[in-house]
Structure 1
Amino acid sequence: MTAIEGLGEVAFRTERLGEMVEFYGEVLGLERIDDPPGETSAFFRAGDGVAGHTQVLVVFDRTGTEGYVPPDPDRTTVDHVAFGIRREAFDAEAERLEGLGYDLDYAYHDWVEWRSLYLADPDGNSVELVCFDPE
């Protein structure tokens with residue numbers, strides 16, 4: 001038996017902090033929770049979490065860190081990050097994102113009855129918005 005009850009955080013390194021902040025904050029609408037806002041990082045609320053620890057998505061600009069080595073885009077092991085949304089919001093969110101110029105891919109996962117849309121963040125990470133949709 002595991003003590004894990006939920007996801008604590010997902011953290012990305014980036015060289016495009018401003019663009020990533022705009023994408024996760026303004027495009028996806030996640031609430032920025034670092035107060036005062038960091039100059040080399042940004043923390044966004046992703047969910048309620050477990051026992052008072054808020055689920056977060058974090059982006060770090062490590063370019064000023066001693067020994068910094070730029071990421072190799074061909075060596076990432078991140079497949080995608082998924083955010084749950086309500087089924088009632090799915091179509092409107094897809095329309096809004098397409099209206100902002102994002103190319104979206106869609107999938108339906110029969111085995112779990114999940115409906116998904118996918119788009120890329122400024123660093124090229126695949127981001128999924130997913131809902132339960134038995135219809």
Structure 2
Amino acid sequence: MEIQHAAVRVSDLEATKEFYEDGLGLERAWDFHTDDGVHNYYVTGDEFDTEIQFVHDPEGDDEVTPDGIAHLAVLVDDADATLDRLVDRTDCEVLKGPLTIDAANARAAFVEDPDGYEVEIFHRIESER
């Protein structure tokens with residue numbers, strides 16, 4: 001058994017694509033529209049099978065909020081370089097970092113996406129033995 005995807009609601013699919021694709025470097029996996037016009041858009045990394053599904057309902061009356069989600073985490077090759085690129089391309093808010101998390105043996109930064117979801121950008125620090 002494995003986790004296939006997490007689904008989050010978004011208010012502006014184009015801004016979301018800019019953040020996750022242009023800024024973070026994720027890639028479109030696939031997408032589809034439901035009969036009632038909801039656009040389901042999936043992104044993934046080039047080395048992983050897990051996806052993030054963005055659910056955009058242009059006719060929806062519900063306000064999109066990140067309630068209940070602590071953060072989404074994206075594994076990258078270099079957290080510092082990815083953060084620099086993301087801020088340069090999307091002008092996102094940096095919430096914390098970059099910092100080294102010794103307990104997790106990782107380098108990480110936390111940013112806010114266009115809908116206010118907190119996104120952790122991290123890479124593993126190679127152990128020196």
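Observations on the structure shown:
- Comparing FRET efficiency 1/(1 + (r/R0)^6) of positions 67 and 107 (r between Cβ atoms, R0 = 30 Å, to 0.05) across structures 1, 2, the highest figure comes from 2.
- Looking across 1, 2, the calculation of volume of the Cα convex hull per residue in Å³ that yields 131 traces back to 2.
Any read-out appearing in this document is the output of simple, stated calculations on the displayed coordinates, not a laboratory observation. Being a predicted model, the structure only gives us computed values, none of them experimental. Cβ atoms are built from the backbone, for glycine too; each structure is taken alone.
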